[in-house]
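The data blocks that follow each hold one structure.
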Structure 1
Amino acid sequence: MYKIAIAGASTLVGRELKEVLSESPLESANLALLDEEVAQGQLEQVGDEATFIQAISADAFDRADFTFFCGSESLTRRHWQQALRAGSTVLDLSAALDREPGVVIRAPWLGSDAAPVDLFTPAVVPAHPAAIAVALLLRRLQQAAPVRFAAATVLEPASDFGRAAMDELHQQTVSLLSFQSLPRQFYEAQAAYNLLAGTGEGSKVNLQEVEARIRRHYEALTGGRGPALAVQVIHAPVFHGYTFSIAVELERPVEIVAYEEALTGEHVELVLEDTDSPSNLAATGQNDILVRMRPEPLGRNSNQASRLWLWAAADNLRLNAQNAVLCALDLRRIRPQGTVQ
């Protein structure tokens with residue numbers, strides 16, 4: 001039986017991770033729920049039992065096979081070396097370590113493109129969910145024809161920035177409806193009923209940092225061999241779920257049906273009916289990426305196109321947790337088993 005520590009267990013992604021673990025081959029693992037002192041004592045459900053979140057002590061990671069860091073970047077930086085010294089495999093969902101020497105960015109959904117790991121890998125960063133979605137869709141399209149260029153607009157929800165962002169988005173919405181002044185402790189700008197490419201210098205949300213992270217993770221997942229990608233992140237006034245608008249140009253015209261065949265497959269649900277357009281609400285709780293394709297035919301009666309638009313949606317928390325658990329399942333093979341005599 002494995003022991004798994006979740007550092008940042010009270011966060012939204014920490015709670016989602018706990019649920020995904022319960023549905024995985026690691027469901028029988030012994031879970032240690034850890035977090036900052038402010039969350040100490042919170043009651044959580046693990047399987048059929050209730051347990052408390054504990055503060056991170058000197059021996060918190062002892063005998064832990066895997067430690068998932070789901071909290072703030074500062075929490076990860078303070079404690080990841082402690083987990084490493086305890087012999088635990090470190091998986092960093094905060095991405096605080098994605099530029100540390102030797103740390104590997106992974107997404108097992110991409111199969112052979114996933115970066116290799118060994119016993120000397122200090123930590124693994126499960127790739128940003130937006131980078132996974134875009135890299136997977138572009139790789140599928142490459143089966144139809146080489147992709148010359150792609151541009152992705154990522155509409156990011158409040159839950160990607162934690163409970164404080166969700167609470168303030170809710171408070172701003174209520175304040176606007178009741179003609180009261182807006183709370184701005186988390187966002188410096190009006191986030192409710194608004195689409196933003198930036199939230200102000202004093203905001204706790206930095207969309208440019210998110211864009212840079214998506215680009216780094218996309219480059220890591222494709223080994224620098226993927227098609228050129230332009231990325232813009234827009235903060236959307238929604239609580240959960242990514243939506244993506246992706247423009248793709250291919251090297252040559254291809255039959256439209258070939259695009260549909262290329263996109264169809266594991267982890268992607270191709271939506272063909274206008275009545276079932278992908279949305280952040282439709283993606284809630286879904287394990288797959290929902291995709292609607294709109295090609296630009298070469299002529300009125302042509303069935304070929306070299307340019308197309310993808311409108312996609314995914315559950316941001318679930319995709320993040322799923323990828324982290326898949327990374328852990330991949331890493332099981334390099335953990336020593338048994339006792340050497």
Structure 2
Amino acid sequence: MKTILITGGAGFIGSHVVRRFVRNYPQYKIVNLDKLTYAGNLSNLKDIENAPNYEFIRADIVAAEMIKKIFQKYRFDGVIHLAAESHVDRSIANPTEFIYTNIVGTVNLLNAAREIWEQTDGKRFYHISTDEVYGSLGDSGLFVETTPYDPKSPYSASKASSDHLVRAYHHTYKLPMVISNCSNNYGPYQFPEKLIPLSINNIKNNKLIPVYGKGENIRDWLFVEDHAEAIDRIFHSGITGETYNIGGNNEWKNIDLLRLMCTIMDKKLRRTAGTSEHLITFVKDRAGHDLRYAIDSSKLQKDLKWKPGAMFEQGIEKTIDWYLANPEWMKNVTSGEYQKYYDSQYNKR
């Protein structure tokens with residue numbers, strides 16, 4: 001019986017990881033620790049909230065003493081660390097919050113694990129990070145695990161710092177860790193400040209779809225359930241001290257992605273072809289906007305026999321279907337704080 005801590009488990013990626021571990025490993029006790037910020041939502045986990053091997057704790061990883069007490073109580077065998085502030089636009093507006101959560105919060109978890117894990121056999125600290133730490137690519141090439149770090153935003157800089165700290169604790173204190181850096185995720189339960197759910201919601205409601213610059217920025221898109229499977233494999237079979245890149249092999253220009261979504265949604269909403277594309281509105285480009293991200297995940301595929309399962313067209317249609325079938329979820333998360341932010345940032349013409 002192992003006890004596994006998953007931080008940020010009420011968020012988008014975290015909820016998929018929690019659900020997978022609760023269902024696939026009934027012999028584990030899964031403890032979900034989440035602060036429940038605007039992006040954390042326990043309704044993401046309604047289907048497993050009463051599972052006998054699941055427990056939720058509301059806590060902030062920035063609160064060092066509380067984190068230490070939680071570690072002392074549960075004596076975790078493993079940590080899967082997903083809790084983070086993750087939206088680049090918000091990091092530009094308020095970088096300090098990202099420094100506290102992504103850097104100080106990670107250090108608090110590392111310190112607690114180091115103190116409690118007097119014997120490290122069978123223990124693992126798994127830190128989930130982003131491909132944005134590598135900076136921006138040109139028209140060709142892929143990020144590999146040895147690509148030098150070159151973060152461009154306060155968000156990516158805070159994640160790069162936390163990556164370095166996790167590696168430093170491994171080398172200095174022999175803390176058993178693994179790290180993964182993933183490309184852009186999409187799928188059910190993603191908070192609608194991100195491009196895909198924001199666009200789905202706007203298309204459905206005939207609102208403008210904002211796209212930065214000329215829409216030529218390129219991202220590699222990874223279906224969230226494929227990411228959760230990769231996290232499972234790395235946690236159980238990854239080599240201690242190693243880093244694994246997780247990518248979807250799905251590069252799309254933002255403008256091409258939006259046009260595809262408009263086409264799919266026109267069919268699903270029974271609109272005349274081309275109707276929704278008129279909602280696309282170009283806005284001033286984001287400060288320091290990276291041109292292109294693309295991941296080489298061949299190490300993960302070769303060493304741990306993982307590969308992305310969802311073809312993008314299938315994954316995006318599945319995602320659109322989920323949002324259209326869950327209007328109450330969307331209504332609940334787009335009220336309050338986020339709605340004010342959305343109105344001030346994106347609903348201007």
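Only the coordinates and a few stated rules stand behind these numbers; no lab work does. Keep in mind that what you see is a predicted model, and the values were worked out from it rather than measured. Cβ atoms are built from the backbone, for glycine too; each structure is taken alone.
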Given a computed value of 0.45 for FRET efficiency 1/(1 + (r/R0)^6) of positions 61 and 237 (r between Cβ atoms, R0 = 25 Å, to 0.05), which structure among 1, 2 does it belong to? 2
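Looking just at FRET efficiency 1/(1 + (r/R0)^6) of positions 125 and 213 (r between Cβ atoms, R0 = 25 Å, to 0.05), which of the labels 1, 2 belongs to the structure with the highest value?
Values: 1: 1.00; 2: 0.05.
Comparing 1, 2, the top value of FRET efficiency 1/(1 + (r/R0)^6) of positions 125 and 213 (r between Cβ atoms, R0 = 25 Å, to 0.05) belongs to 1.
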If you work out mean projected area of the Cα convex hull in nm² for 1, 2, which one comes out largest? 1
Structure (1, 2) behind the derived value 1.06 of Rg/Rh (Cα atoms, Kirkwood Rh), for residues 101-284 alone: 2
I have 2.8 for distance in nm of label points 7 Å out along Cα→Cβ at positions 21 and 229, calculated from one of the structures 1, 2. Which structure is it? 1
Value 2.6 of distance in nm of label points 7 Å out along Cα→Cβ at positions 5 and 293 was derived from the coordinates of, among 1, 2, structure 2
Taking 24.0 as the value of mean count of other Cβ atoms within 10 Å over residues 77-84 derived from one of the structures shown (1, 2), identify that structure. 2
Calculated from one of 1, 2, helix-only ellipticity at 222 nm (-39500 (n - 2.57) for each DSSP H run of 4 or more, over all residues; to 500) reads -8500, and the structure in question is 1
